[in-house]
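Heads up, there are several structures right after this.
Computed from the coordinates by the stated procedures, all read-outs in this text should not be read as laboratory data. All of these numbers come straight from a predicted model, not from anything done at the bench. Cβ atoms are built from the backbone, for glycine too; each structure is taken alone.
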Structure 1
Amino acid sequence: MSDSHLQLIEQQRREVMPAQPSIWRFYEKLSRRLIAWNIVNLGTGVVLQALTPFWRGVGAQAIGWSIVNLAIGFLGQRGNERRAAQPEAHTPERMAREARNIRALLWLNAGLDILYMLGGLSWARRAAQRGGQNAEFQRGMGVGIMVQGGLLLIWDVINALIVPRYPQKD
């Protein structure tokens, strides 16, 4: 093949190959998904308030965790917009650094999620052992923490695995 033909093929390949995804777009989508998920979580928690004391405890945790996660989602969106508007925001080095930071934060959160689940298990066991008038609500609170921690663990692991990867500079 001639050099001009190879150059044409290379040009066509570059046009067909998708550009490296923007970490800022990924973070925007991540924040929107966090917000959407926690609107559903909040609604679920509100519905559970109409049931037995155990389910009210589970629902109270859904409401509490939703409020925190909604704040994280909205504040994350604002911070992402601000960082993405900086002049050097779209350089490969900056996007690679941001991707590493997001990935590290998600893995750290995954570790914390396991601790939340263990704490919820402990709370539920103590409530069951102590008994009393409020025991079912307290047991539901512990189970609610385990459920929220488990959902967050799944969330954090999946998202840590799909954070875009950028080539390392030699």
Structure 2
Amino acid sequence: MTAVLQTERAFAELGLLEDVVLRRPQPLASLPMEDPDLNSVFEYWKSCGHDGLLPRRKDIDVLQLKPVLGNTHLVDVTAQDPADYRFRLYGSKVRLNRFRNYTNSRVGDLPSEPYRKTVIEDYSSVVWSGSPLYQNIVARLQSIRYSYSRLLLPLAEDGRKVNMLIICTRDRTFSDLTV
């Protein structure tokens, strides 16, 4: 074992490794090649909008999200404070915090401050813009490494003002993005 790994392990045992989150936005056009499952969800979401408007929650058939359902969250984003955005559904296969179920929890309840801040920033960006977002993410949280792609899709009851997000993730490894 190298000295770096020994040092990292010692720091982790002492709880001294700080939480780190790296995000890299990706073009939506790269979805078909990079992640066919997320691409099928994206294409389905696009097909649910009408006349250039965003889809409504009732336009989405959850069974169409089956390829990624265990890795999917539904987030109510109607609160004024983004920390009060609420997970209405939290994917059962999401490994964050040892598979803790955050259903009915606030985004502000996420345990890691760096992670919570990035989630608030990313979710807010999609709420304000009304545009989907696709990212590669690598994080070290409580000395555990995570690596995944994330697709954020806005929903709007009136077709314009975002009131809910569909968040889909897929575990992936990025050789050029590490913590």
| task | Identify the structure, out of 1, 2, from whose coordinates Cα extents along the principal axes in Å was calculated to give 59, 36, 26. | result | 2
| query | Which one of 1, 2 has mean projected area of the Cα convex hull in nm², for residues 60-155 alone, as calculated from the coordinates, equal to 6.0? | reply | 2
| task | Compute distance in nm of label points 7 Å out along Cα→Cβ at positions 52 and 140 for each of 1, 2 and report the one that scores greatest. | result | 2
| note | One of 1, 2 was used to calculate Kirkwood radius over Cα pairs in Å, for residues 36-99 alone, yielding 13.3; that structure is 2
| field | With distance in nm of label points 7 Å out along Cα→Cβ at positions 84 and 124 derived as 3.8, matching label from 1, 2 | value | 1
| Structures 1, 2, by distance in nm of label points 7 Å out along Cα→Cβ at positions 44 and 116: label with the highest value | 2
| note | Comparing 1, 2 on distance in nm of label points 7 Å out along Cα→Cβ at positions 68 and 132, the highest sits with 1
| note | With helix-only ellipticity at 222 nm (-39500 (n - 2.57) for each DSSP H run of 4 or more, over all residues; to 500) computed for every candidate in 1, 2, -29500 is reproduced by structure 1
